[in-house]
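Student: Alright, structures below, take your time with them.
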Structure I
Amino acid sequence: MDILFIADPLARFRIYKDSTYAMMAEAQRRGHVLHACEPQHLAWSGGAVEADVRHVEIVGDHVDLHRERWYVEKPVARPLTSFGAVLMRKDPPFDMEYVTATWLLEIAERQGAKIFNRPQAIRDHSEKLAIGEFPQFVAPTLVTRDAKRLRAFHEEHGDVILKPLDGMGGMGVFRVKPDGMNLGSIIEMLSEDGARSVMAQKYIPEIKAGDKRILLIGGEPVPYSLARIPQGNEVRGNLAAGGLGRAQPLTARDLEIARTLGPVLAARGLLLVGLDAIGDWLTEVNVTSPTCFREIMDQTGFDVAGMFIDALERAAA
């Protein structure tokens, strides 16, 4: 089938570690035809939602990933309903242009396009706040823009993490220890003096063993997580913040979380989800553009991309 990937520019792909690239390579290996565009290439003129798309082929040495390259034709306008599957793989930020893209994709979906993850499901699941639906797995957490509440939360728990609700890759994440140093300044900066909500979580010491990414595909967990381990004095384990990725089998608690959330999220049209967990606690539910395929594949040999394309083929049938 023809598959359209809505993603960041292909020239930015670091193909040796990019999960979207891993999906594309596996899809092409199976004989599917690849196409790509960016969100700004979507358009609706009162009829069908269409996009200026480019046919893509992966050519080169499939062993040395650094030597592979794209073959890209000139763009052609096509309705989204002409594709067997459309994958929304644009990285955050989740700003109004991202939301607008999901509205356009939802119109296309009503016209018959098969879109993964479902646009409404992406909008409905804030990657930070979605954990609120599953409080049995969540460490003490507060979301507010009230500075007094944030100060009281720190006073109660002593050692806390503060972060923005729309951050990615560890951006804007602060740890405030019991001495409260710079707490006021951090609250003022993150909340923009009370104009924006902030998430506060009790510090989980198990972060030293890694911030685990647990992948759900079609509601089923990949049997390995990627523990993203902070380096040096860094509190953030995110790979984008310099964390070291280490694949490891899911723990009993990881499986409990995954098996509880998996069927619920899959039923809402979320084909691919990346759960974040520290120790025994769920910290985020990532639905926009979950990653870590390549690291798990390279370290364990488990074919994450194959599992994903299997699920995509079933969902698009």
Structure II
Amino acid sequence: MNSQLKPIETSPRLERDREELAALVERYAHSEGVTATAWPALSFFRADAPSDRSCVMYEPCLGLLLQGNKHILVGEERLEQEHGHYLINSIDVPVTAQVVRATPQEPCLCITLRLDPVRIGEWLSDVKLAKPSSATARGIALSPVGTDVLDPLLRLVRLLDSPNDLALLAPLIERELIYRLLTGEQGARLAQIASAGGQGQQIARAIQWLRQHYNKPLRISDLASMVNMSASSLHHHFRQITAMSPLQYQKVLRLHEARRLLLTEGCDVATAAHRVGYESPSQFSREYSRQHGAPPLRDVMRLRAMAPVDANPYV
């Protein structure tokens, strides 16, 4: 499924701010990949060329694409992020990400601000949501950036040039930015995960368990009981938020981790399959090929022959 993006807001001020923010990010992110900053929640990303598909875990975050284009596959749902659009992600979700437009003269530039659902939950009582809804929303979505989000984000990045001001002013600006997100069109996505006792928070607990026990056998009834839901309710709301069933989510986690083991630890296929929870190496190879587009050894040889650039600014 292809997401339909709203048109980018245009105004002289917004365009100036976007250009200034892109210039600041490019100045800090002088080499490809992820660049950490003096503010721990804030990071930058640069790619000078299109990338291969990368299997990554998106954490709760705001991710603004300033230049270039990216494709993001969540389950069977495809998001096409264009420059000038920000991504809101309220959950831990495994995705396949790919930079599709970037050059050395006009690199793909991203800015990421990690979000803390616990802190957002603490602030919810002070916020009147613009569009409260009882329906379960997808945990990840795209929106065109407006001045309400861009202005505090730009002020936060400017502070990196003023280290003495950063510690005092950055928390205030970050809280303002969270307020703008909560009261904007994607606020319900953040609120449903941060709301104590809500179904979104129950799904977040299920996701946490799956991340910690991805290599263990999964019984949906046991997982549902663990998060105080019925099996049918867990399955329905889990799919609504993540675009995957719990079993699909676990499988993607296993195959992402297996790829990492093969690439970075030099495991053979049978060992990697066993470590991520597969009893049958042949089943593992079939599912790996469907997920990554090639059998394990061929996929790893192809990746090692490339100059890898992390295509994921949202971890």
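Read the figures in this text as sums done on the coordinates, not as results from a lab. Since the structure is predicted, the reported quantities are computational estimates derived from the model, not experimental observations. Cβ atoms are built from the backbone, for glycine too; each structure is taken alone.
Student: Can you rank I, II by FRET efficiency 1/(1 + (r/R0)^6) of positions 40 and 144 (r between Cβ atoms, R0 = 30 Å, to 0.05) and just name the one with the largest value? Show your work: numbers first, answer last.
Tutor: Numbers: I: 0.30; II: 0.60.
Evaluating FRET efficiency 1/(1 + (r/R0)^6) of positions 40 and 144 (r between Cβ atoms, R0 = 30 Å, to 0.05) on every structure, the highest lands on II.
Student: Once mean count of other Cβ atoms within 10 Å over residues 264-271 is calculated for every structure in I, II, which label goes with the largest value?
Tutor: Details: I: 18.1; II: 13.4.
If we compare mean count of other Cβ atoms within 10 Å over residues 264-271 over I, II, the biggest value is for I.
Student: One of I, II was used to calculate helix-only ellipticity at 222 nm (-39500 (n - 2.57) for each DSSP H run of 4 or more, over all residues; to 500), giving -14500; which? Each step should come with its number before you reach the end.
Tutor: Details: I: -8500; II: -14500.
So the calculation was done on II.
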